[in-house]
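Okay, got some structures for you below.
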Structure I
Amino acid sequence: MPAPLAQPSTDHATAPAGRLPAALLMAGSCLPVLGAVLLAPVLPRMQDHFASVPGSAALVPIVLTIPALALAVLAPFAGVIVDRLGRKRLLVAATALYAVFGTAPLWLDSLHHILISRILVGVAEAAIMTACTTLIGDYYSGKLRDRYLALQTMCASASATVFFVLGGALGAANWRAPFWLYAIGLLLAPVMARSLPTPVPADRGQQHDTQAVRRPFPVRRMAGICLITLFGAVVFYAVPVEMAFLLDDVGVTSTGAIGAVTAVASAATVLGSVIFTRLSPRLRHHLPAVFTLCAAGFLLMGFADSLPLLVAGAVLNCIGTGMLLPSLVTRAMDRLEFADRGRGMGLWTAAFFLGEFLCPLVLLAGKAAAGTLATAVAILGVATVALAAALLPATRKMAASAALPPGATR
């Protein structure tokens, strides 16, 4: 028999005074987003600079994506370190190293050395993202935890637009200039060291267990939510990754129009996260309904033959993805005890960023099979509906169990 799910407490395990700790964790959660979008506007100029390097046509785009792959591969190991060495200590060290590795291309002249520095940025991002999410789970519980996890999604979505604009503005001067923004880690690290409280388990009897990490990790309990998260990440990133190409297919080629539509989609993701915080706990964790909303957006986009329909589908989908991400992470968090939280969130983070890396590959394969990108998006919508239907019986069973009084059986 698998162990019962860990139920969220109604009390805060550790309640930091004021909002500074929460603000620092939100800022830390935005750092991997900076790595994902900051360089996109300068890739053509970087490509021109390294045109004489063999293979640069493939290597320069990898500069943008390789941190996400490194993050996906290394996040489980970061989770083990989080549980063994402590969340706060790892977060502070990783944030400082993020600044060192992130600014390295300012001084490097070799494209291959820049790629190595980007892999190291991914290592730091794995530790930062895992530690930030774990600390949110440590500091808060119940509705407050759900609210901050939704806020994490909102901050990441909003910061993506801001970083994209900043990257373009700085890149107008020089393709290396955007790398200066990574130095923000040197400002955040000392404030984190000073202001973040050291988390303790709600049950202090777990303290020795937490330090030794000898208990068996609940692999079966986490496997299902990690697999769903892998697919959910493909759903989450489909619009940001492919929107420009879909717009081109309906005749929209203006960079200004593409930027405006991307901003609208980003705002819809933020709106979805806000809606998540306003829902009752029963509706908040109803994954079939959330996946169905995402699928409806995909299907509308797939069959759209005009700009208004395409934008409407993107907005519908992004409202769904804004609800989807906090729903997935809160479900994962509720399955973990304090001593398992770092490893558990490391696995969850790895699943999510692996899905980010796979998203364009999945849609590219779908396009090759179906003939057009729009058809591939529609097929992804059908797959999303199928997953929603598959999850419905388990969701109903969980809802029925939650409705029973304590100690009752069915």
Structure II
Amino acid sequence: MPLALLALAVGAFGIGTTEFVMMGLLPDVADDLHISLPDAGHLVSAYALGVVIGAPLLAAVTARMPRRRVLIGLMALFIAGNTLSAFAPDYDWLLAARFLSGLPHGAFFGVGAVVATNMASPERKARAVSLMFLGLTVANIAGVPVATLMGQSLGWRSTFLGVSVIGVLAVVALALLVPRGGTHAPGAGLRGELAALKSLPVWLALGTTVAGFGALFAAYSYITPMLTDSAGYADSSVTLLLALFGVGATAGNLLGGRLADRSMRATLFGGLISLAAVLALFPVLMRTAWSAPVAVVLLGTAAFVTSSPLLLMVMEKASSAPSLASSANQAAFNLANAGGAWIGGLALAAGFGVTSPALAGALLAVLGLGVAGVAYGVDRRRVPQPAGRERLVAGNVPRQSETVRS
């Protein structure tokens, strides 16, 4: 695989760290700025809002720019947002800085995915994407725990300065490792990028992302009370257990990339079925201290097996505007984060028990499987089926060099 994937992974590591570290620093930020914990929680929402708005917007307005330059510019914006977070004088400034930090998130992964697939051979495109996302999943194993410990020991502002340094390293890596040639965007422009989003298969693929990852976040948002109230773990053990989720996510991401290069549709269906099964078993697995860590690892594995095939499917359906489509997929991921947490909270508020958010997540996974099935049916009606082989491409058929094997 090209060394340029390492540069993309470094950027993904920094983005993953700054996205999730705020959750562990909320009490410290609340105490330092003299705000309530719910108000501090809005800092998480501000970042997510920045992702949802910035992902399609920045991808669209940079459609004609060389992708190498776009990646470096997005990472520079990331550095600015985290540096402003470190020096924010009050809550309002920190809220604005978190929003700014979230703006380049989706566009970086969207443009990065296009660069990664363009540099890989046709039969290794999914693995190239999974290697870029490796930085995001490893951030949950190493980046977030270390950054949280750093913030608790040296002050929360030091965490964002540290993340800014990671951003600088990513800029250097992008400048040195991503080739100048072969990363230019197609000449579709803003109008062509937006027109690609009129395709029904694109929206079905995005809908699968929202439902599938909504299933994950319905359970993961409430994983701490499940581990403490149901499995009986002490609060001090939760950080280590959550690192196990990162281990599972990393394994699932790599496995999904490899499997998707063989059969993208089968990998997606298999991942969603596995996710639904794991979530349905959560009430049983969370009853004992020995099975709860197994559940956490399986949750990360099953969820992230679907990450590469989902992203590639969106890019494939919008082959004339892959940067915008893959960036929109990141926006859909964050909508899944918010929506899944809300649905899981409804199950808790209804008094169905501490593990009930997982059952709500299982229903969302089944919904995602249904949307994926509808998308498959639309594909079969739109594309003639050669004998003995299922074709996955609908709408605009990518060039042969961009086609993912089914």
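Just so it is clear, none of the values below were taken in a lab; they were calculated from the coordinates. Here the structure is a predicted model, which means the values were calculated and not measured. Cβ atoms are built from the backbone, for glycine too; each structure is taken alone.
Structure above, values below:
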{"item": "Test item: Rg and Dmax of the Cα atoms in Å, for residues 199-326 alone calculated as 19.4, 63, pick one of I, II", "result": "I"}
{"item": "Answer label among I, II for the case where Cα Rg over 2.2 N^0.38 Å, for residues 55-118 alone, calculated from the coordinates, equals 1.21", "result": "II"}
{"item": "Test item: FRET efficiency 1/(1 + (r/R0)^6) of positions 39 and 175 (r between Cβ atoms, R0 = 30 Å, to 0.05) calculated as 1.00, pick one of I, II", "result": "I"}
{"item": "Structure with the greatest value (metric distance in nm of label points 7 Å out along Cα→Cβ at positions 63 and 127, set I, II)", "result": "II"}
